[in-house]
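Student: Below, each structure is written out as structure tokens.
Bear in mind that the values in this text are calculations on the coordinates, not laboratory data. Bear in mind that the values here come from a model prediction, so they are computed numbers and not experimental data. Cβ atoms are built from the backbone, for glycine too; each structure is taken alone.
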Structure P
């Protein structure tokens, strides 16, 4: 069932034709400013003397609308096959002709990311919102060497530590909505500022939607489109500052590839947040809009354990690692009467545990809900053993047939042929890393 979403910019923007929109989203607050946390991000950049282009702001508004649709339209209710949704968005932009020229590319890119079919209609912004950016009162004297994504996870923490320790001066960009990510980001940034006050700056964007925004739509918790929003926020920052046009995406190679553990987890059932094809597609979109921004994942050929072991300040990493948040759904343990924390059993948690075991000289001090993987037999039909058993099977199959890795790494999406050998190697090393912490673990159908 196709769902239509109409994005408006205030009360003076045009109304959707009767019967053409299932959901209307207004991106302007009661004070006439850009809403949903986007205005605050622009204000923070303005204080740095930075001003993005209107094309970059359009991208941010569009990405916010896509994120709203992704989290607000239920797959269960509106996907004919239980997964693939058909979503149309009407979005006001500063240059509709420019966006129409990128429409097909945008639709294909988002289909790769979320597994859904996306359609777009672009129209002119209202005259009184022809510009959202303001001229800074001071000159842009920023000296940032890179813009780097900072999610509050272990990889982004290592990325920030490495940049600071190597004498770089990054601008760290964060997106948050849930309390766990926000808390991790805030605590980590406070310590980093205390230790390296002038070595970096940070901007955080509180962007999201509540269930009341889509009362008739249901909701979807997969958040496949979150990376599109996150990247777009970083694009606005990199486009705004004069000192750099580089956006770093610190993500280990195993997670970036995210090869399905079994044949049933294909397509968007396995997230493609930092997949090389998505990063390349995002770069093509941005450059096609006339925005000069370069994306780079400096850790694409490293495992998470290698990132930890080669971190330029391992003492600081060991201190802060327990504060970082890697779990895919830290709040889900509430159903088992526990406060939000690392579950210890999802794929990101398992890779995290393996990386800290391989990369640090001391014991992992992170609190995990499933603390002891070797305590009894884990039921592979339950949350405790499902991903663990899948990992064990995948690792065993790879051990028996190492040459299959070349086929497996290409299943999630196309890869640059020149980099294929390096991706195969990082996949093998990453799987071996996780296999080591699963030695002696027992998981079966109970």
Structure Q
């Protein structure tokens, strides 16, 4: 293929070297004449293993050239890749100036050149909605409403780490391709033909948010590890040994468990132990800002679940709650977010019934009994049997846990799954 790359910084230049190494012809466009001259002379503008050798080989084979202007480089191009910067603005948002400018330049070049239809893939980190609300309108304003007959816009986030960028290009953790209809793009399929990785073909917004989710999670991991490190340091505990123990657990700790968006956390352990670690950190001066935020975040999520559960319903509507315990098959109501949800729904004026075969009001004892009745003193009158749950008339059924699987409902379309936010 012929691939034109806009922006020869870390991502763009590395991609150019990797793409040309597979036999594709690469033209790199950058506003810096100094950088362009260096590349054409075989000098890499970044320090990164393997790229200098790859550049030299590509230049020798006539597969890589750099320029400061688009000219007619888009003629006969199969793919353009945009890798310009999106630096932070003073308010923390991304500065979209470079994205807007290069999009306008590409659109103008397409308008004035017989390019044929080709794909334009954006790799710069952009907020969800940018393609639909900024980039596509720029192409539409220049090329007309039928611009999709000239260019196919794609979003393809990159996952390169400095120091291992070439290896990461050919062995990525995943490939994410965002298109207007969530269907494959031929040019991207050809570009990634020799790369084996889990591949996700999705809509624009799912692909655009991916880097934010990934990088923020990496930051959370670092902050969490360092907060635990501070506790260990202050308490005379070996942080190295604690880390060794923690990462050895690939069943729960380093795993997909507890990572699916859905219900708030609850039960007899998580809230209690988080609060205890908060107290320990405060007591020894470890300043656990991330840990301190967890309970507040969880309470905010409980309210969001209430709004999601009641969305579109008028007070007085009839709601069936499938599952009251925080986990199906148990009767543990201690700090169950489903108890809080029920309380909020009742307070808002909804008619609520509860089906949870593991819970019998007269069998609750101890702390479980005290917690349940202090928050839902009318619990016994809310609990119903399976026959009532399946034959009753409800405006909405809330699937709080796996209890919903036990019910054969007359109208599955009224179910809202709070475990998956669907």
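Student: Out of P, Q, which structure matches 6.0 when distance in nm of label points 7 Å out along Cα→Cβ at positions 107 and 379 is calculated?
Tutor: Q
Student: Let me ask something else. Comparing structures P, Q by volume of the Cα convex hull per residue in Å³, which one has the largest value?
Tutor: Q
Student: If relative contact order in percent (Cα under 8 Å, 6 or more apart) computes to 10, which of P, Q did it come from?
Tutor: Label of the source structure: Q.
Student: Using mean count of other Cβ atoms within 10 Å over residues 99-106 for the comparison, can you identify which of P, Q gives the largest number?
Tutor: Biggest value here belongs to Q.
Student: Now for a different question. Compute volume of the Cα convex hull per residue in Å³, for residues 3-250 alone for each of P, Q and report the one that scores greatest.
Tutor: Max of volume of the Cα convex hull per residue in Å³, for residues 3-250 alone: Q.
Student: Could you tell me which structure in P, Q was used to calculate mean count of other Cβ atoms within 10 Å over residues 147-154 as 26.5?
Tutor: Matching structure: P.
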